[in-house]
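Each structure below appears as structure tokens.
Every number in this text was worked out from the coordinates using simple rules, so none of it is lab data. The structure displayed is predicted, hence computed values, not measured ones. Cβ atoms are built from the backbone, for glycine too; each structure is taken alone.
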Structure P
Amino acid sequence: MTRIPFVAPNSGSVSMQPPAGIERPKILLIDDDQDLCELLRTRFASEGLDLQTVFLGKEGLRCALESSFALIVLDVMLPDTRGFDVLRELRKQTLTPVIMLTAQGDEVDRILGLELGADDYLPKPFSTRELLARMTAILRRSAWKGPSSAGRPPKIYSGDLEIDLALRMVLRKGEQIKLTSTEFDLTRSFCEAPGEVLTREWLVANILERAFVPFDRSIDLHISNLRRKLGPRPDGCDRIQSVRGVGYLYVWPA
């Protein structure tokens, strides 16, 4: 069965105010454009976000590793180092979601960022509304709210994979696989629908939570990274198969 893409109705506004009793999510912005940083700090405050800004890559990396952030927005071009180098070091120690800010039309930068483990990217110049929408999608999926002890979500078992929905953790034969937020949501969607074709349109709408653009390769790169991390099934077959011109299919567990 092919899943039909679902896109949530446009409410006309982007709200990120946390529920009562929930700590405001802390965001780290690493960008040397001080005017942009000040603009975003003001806008984010009105959306219930606590934004910390850093203008240098090495300082941003240190800050990201020493403090706890719900999400990191990272510019590719920084005065002292490239954002990719910062991302590469981040991914050695943390799975905090990262949105890369890239040059307009620079597909190579976007592809490299996703391959290194970024959850999403946004080309400059961008609208604040678009950035907030991308951040909302990631924060909604990630665990900044924290699961309550009561009503803990169940686990999903698929062959040699165990998916803990509360901890947002995937284990293979008892060993944790380090996945980004986007990769976790892909794994969950595939394992909940083995044998079904999930269209690229459905995956973009429901995992990346944005409108599908035919030449956007983001979802394909995320799936490529996921395939590598999950590895083959115990019988040696691929877990995720491409369905030419349509999407992807998760093979029934061996």
Structure Q
Amino acid sequence: MTTRIVVLMLAAILFSGFCALGYWQVERRAWKLDLIERVDARVHGDAVAAPARDDWENVTRARDEYRKVSVTGVYRNDLETQVYTATDYGAGYWVLTPLMRDDGTIVMINRGFVPTEKRAPDTRPEGMVEGEVTVTGLLRINEPVGTFIRDNVPSEERWYSRDVKAMATKRGLDATNVAPYFIDGDGAENPAKLPLGGLTKISFPNNHLTYALTWFGLALLTLVAAWIVLRPRRRSDSDD
């Protein structure tokens, strides 16, 4: 009898745990589908004005990331920063350039991708857009410190994430005037097409249904296993 109680308790614990994990994945799937829908609406919606200084404190990933925005200003091409990346075009760099607005604030613009041999600004003078421009693109949230495997090393100009505050400080700009986001530009303001804009990849893996079915399947197997262990067995002659 004691063995049966232990098996029942263990089966109940495992069954409840697997069901809870399955239900959690169902909720995660609903959240992910809602996120995908919201981001798709932002990406394909009309461009709105990029958040101004008085709205910076309200900028969040949930509310603003991937929103299509536009901003007008003048590029400080002499203060650009290159961030290492790997794209469908191969290894190279994102080119981030400060855009100075009339009110003195700064928005970092990811102008796009350049291959390694075009990292140096003097190798692509035709892409150095001068004068006032209006940039349209997708708002992205600041990426501080670095990546999971590599930290930014500003002193050596080695950048692996788009940490706009650190870039501004490195370039001698007042970080308090720098927006807490950057914009992945679509490159429309750059006829030379280098840097190559509009390469933002938007991908949200959605395997939650598979995970949910796996957990619910394990819950069912737990019941089957408990039944096999606890089912009544016929006595045979050899049991005497």
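By the measure FRET efficiency 1/(1 + (r/R0)^6) of positions 84 and 156 (r between Cβ atoms, R0 = 25 Å, to 0.05), tell me the structure among P, Q with the highest figure.
Largest value of FRET efficiency 1/(1 + (r/R0)^6) of positions 84 and 156 (r between Cβ atoms, R0 = 25 Å, to 0.05): Q.
Given a computed value of 20.6 for mean count of other Cβ atoms within 10 Å over residues 196-203, which structure among P, Q does it belong to?
Here the read-out was taken from P.
Between P, Q, which one scores greatest on Rg/Rh (Cα atoms, Kirkwood Rh)?
Q
Determine which structure produced the value 0.90 for FRET efficiency 1/(1 + (r/R0)^6) of positions 76 and 220 (r between Cβ atoms, R0 = 30 Å, to 0.05), calculated from the coordinates; the candidates are P, Q.
It must be structure P, since only it matches.
In terms of relative contact order in percent (Cα under 8 Å, 6 or more apart), which of structures P, Q is highest?
Result for relative contact order in percent (Cα under 8 Å, 6 or more apart) over P, Q: largest is Q.
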